[in-house]
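See the structures that follow.
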Structure P
């Protein structure tokens, strides 16, 4: 997910369609969805009960959000991003 949750409803739409056994990676402006206290916090907190959610650390760091990520969201670097692509071979970009 690379779109800000305040820009579109893409995150909400993605969470409605994600299947068991999948994972969600927030990248680019999509990492704003990982902010504690954001409008999406409750929605992502519920989603974390069903599948893992990751955020790309360089994008978190670039936005100065290192200390404000929702508990349970795992931060990954670019190598971790590649590992996720290998672990979850079906990749869907959500626009």
Structure Q
């Protein structure tokens, strides 16, 4: 199964769809200037455990990087995903970085 993720700016969300166009999950956001707050990730029950959430997270973070946006990860799923992907740390708003 292939999952395609696209930005749907008029709905302020990224959508993940399977080969047949079925909605597999969404990652919502709020955009203010160059700051994007990722607010919620939801995977449809039929697609849980198949990497949909990770595909959404990666697409959203790659989009923020390409657009030179600062990310505020409000969504607990995305925050946990970012803990495992330090390559995106430079995109995070300063207050969201862990103290070391």
### Message
Starting from the value 2.5: which structure in P, Q was distance in nm of label points 7 Å out along Cα→Cβ at positions 53 and 77 calculated from?
### Response
P
### Query
Hey, distance in nm of label points 7 Å out along Cα→Cβ at positions 69 and 85 derived from one of P, Q reads 1.4; which structure?
Q
### Query
Once mean projected area of the Cα convex hull in nm² is calculated for every structure in P, Q, which label goes with the largest value?
Q
### Task
Identify which of structures P, Q gives the largest calculated value of relative contact order in percent (Cα under 8 Å, 6 or more apart).
P
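Each value in this text was obtained by applying a stated rule to the coordinates, not by laboratory testing. Quick caveat, the model's predicted, so the values are computed rather than measured. Cβ atoms are built from the backbone, for glycine too; each structure is taken alone.
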